[in-house]
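Scrolling down, you'll hit the structures one after another.
Computed from the coordinates by the stated procedures, all read-outs in this text should not be read as laboratory data. In this text, all values refer to a predicted model and were calculated from it rather than measured experimentally. Cβ atoms are built from the backbone, for glycine too; each structure is taken alone.
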Structure I
Amino acid sequence: MTFLISMVPLIELRGALPFGLIVGIPPLIAYAICIIGNMFPVPIIFFFARRVLEWGADKKFIGKFFTFCIKKGHKGGEKLQAKAGKGGLFIALMLFVGIPLPGTGAWTGTLAASFLDMDFKTSVTAVMLGVLLAGIIMGVLSMCGISLFSESQFIRDLAASVS
């Protein structure tokens, strides 16, 4: 479940790592599972998502959602480019993916990189470093939260029901 959750857009590692820790997966193993799961769809997103979104933007049932995704990718790319210029784009992409805020992450970062026409190797490296950073941040926050609420009946019930 942790692996699958880490592949879901918008939830990604930010939701999967706390879930994995709550259900009792050791921290380093949960971290590794989440990193691999979050990075798994990145090549597919980089090479195919933009083409599929552009193809589907004018279709009857999926057009609105696809247009939303295209706008989100363009907006993310423009935001990165405006803040970083051409030289700092790698660092900006890494931080965009790595700082766990709503609307950031590997999916959006990879899509933005494809809209900015960054090369595959640079994009994947920046996204990977960002995912590693997000994992560290979420791991620390999750461990603090779990230790704070470890006496909570809800946490114990959740861990027992998933195990």
Structure II
Amino acid sequence: MKIPKNFEPLVSGCSAAIVIAILSFLTLDTNAGVWLLFSFGASVFLVFALYDLETAQPKNIFFGHLVSMIVGVIFNELFGLSFLSLGLSVGVAVSLMVYLKVMHPPAASNPLVALFMNMSFDTIIFPVITGTLTIIFFGILINKFILKRKYPVKKINFKFKF
């Protein structure tokens, strides 16, 4: 049974709340490590409200967050926190996401988080990889089987072109 259109926003909001609550629980109430980034709030908005956009597709979520956090950590390790490193790291992350065709707007904030929180390379696994895979898993599960939407919209294509 398909959810009526007028209930979709409510189900989308509840779905986003559930995913963030799961990531928060794993972060705060278990010894599983850090699974949550602030940018994941905007990611779940895209997955459940704007699911048909290219920027909301699994490839973009995963690689967008991964690329931008790697950039942020590299800038943190090499330059530390400054107005220049903050600006340049976001600029480099945005450029790389566009070149690699993995644009995910919420991920553009990851370099800022990496620099302000003095993050190192171990954040690539926790929370970036674990968190994005959790968002993608529940995004597919809820969109396909509860909301009866076609998600992911496009086949995953791992060909990167410069």
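Computing helix-only ellipticity at 222 nm (-39500 (n - 2.57) for each DSSP H run of 4 or more, over all residues; to 500) gives -23000 for which of I, II? Checking each candidate, the match is I.
Given 2.6 as the derived value for distance in nm of label points 7 Å out along Cα→Cβ at positions 4 and 44, which of the supplied structures I, II does it correspond to? It must be structure II, since only it matches. Each of I, II could give distance in nm of label points 7 Å out along Cα→Cβ at positions 108 and 140, but the derived value 2.8 comes from II.
Set I, II, criterion distance in nm of label points 7 Å out along Cα→Cβ at positions 68 and 100: the highest-scoring structure is I.
Here FRET efficiency 1/(1 + (r/R0)^6) of positions 12 and 92 (r between Cβ atoms, R0 = 25 Å, to 0.05) has been calculated and equals 0.15, so which of I, II was it run on? Label of the originating structure: II.
Among the shown structures I, II, from which was the value 23.8 of mean count of other Cβ atoms within 10 Å over residues 60-67 calculated? Please report the intermediate quantities before stating the final value.
On the way: I: 12.5; II: 23.8.
Derived from II, not from the others.
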